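Presented below are the structures under discussion, each in the form of structure tokens.
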Structure 1
Amino acid sequence: MFPGQIIFLCFAVVTGALGMMVALYEYRRKRFEPEPTEDRVFRCDGCAYVYTDDHDVDRSRCPECGLFNSPFVF
């Protein structure tokens, strides 16, 4: 084998190994990461209770004190 072929082969093996590691990492990350939710986060102005409700709700009633609240913006 010529030196150029050896260098190319080593480069191809290292690149292939890195590609397999990235693919495995992405597969595992997608498998164990929680699914994104479309729920909105609310924080009660009266009792500071944090809760979620459906994404289409503009104002939600607090389950602790019953006060209506707007969505909390981070």
Structure 2
Amino acid sequence: MNKIDVNKLHTTELGKERIKRNIGLDIDEVIAWCRQADLNSDKDYIVQKGKNWYIYANDYVLTVNAKSYTIITAHKIK
């Protein structure tokens, strides 16, 4: 399993809005919300496909650029 440094995670203003819309967040601290998910626990997992990581945590999947640590989007797992 891959491990990531959650302190490096960041996103753009458009990314924040996209994440909030996709998962129904009603908070402004999107990065803090993403970091609070225990992304390195044994129950969650990270898959790298091409240039992105797909981080499955709780009921969500975060798409993160593996080189820049930019959170691109997030979705609820159906």
Structure 3
Amino acid sequence: MNVSDILIHINESLNEQQRSALEEAVRQIEGVVAPRFNPGKEHLLLVAFNPDVASTATLLTKVQSFGYNAQLIGG
């Protein structure tokens, strides 16, 4: 299995509940291994995923479906 990482920058400031809900929603995408926010960098969502199964566009679309302004970093 191939695993790649992508960073998604979220413009809004999210509280802990919003970050947790977003991580869980992204985790439900087929091919996603581990989405997580790191302490001190709450505007960056790091997602480990299998690029043979999930696309970066799918990941970004999921984040944007919550109404957040977001863009890929390094995609």
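Hey, helix-only ellipticity at 222 nm (-39500 (n - 2.57) for each DSSP H run of 4 or more, over all residues; to 500) derived from one of 1, 2, 3 reads -14500; which structure? It traces back to 1.
When relative contact order in percent (Cα under 8 Å, 6 or more apart) is calculated for each of the structures 1, 2, 3, which structure yields the highest value?
Values: 1: 22; 2: 31; 3: 45.
By relative contact order in percent (Cα under 8 Å, 6 or more apart), the leading structure of 1, 2, 3 is 3.
Taking distance in nm of label points 7 Å out along Cα→Cβ at positions 24 and 48 as the criterion, the top structure among 1, 2, 3 is 1, with the largest value.
Each value in this text was obtained by applying a stated rule to the coordinates, not by laboratory testing. Because the structure is predicted, anything quoted here is derived from the model rather than measured. Cβ atoms are built from the backbone, for glycine too; each structure is taken alone.
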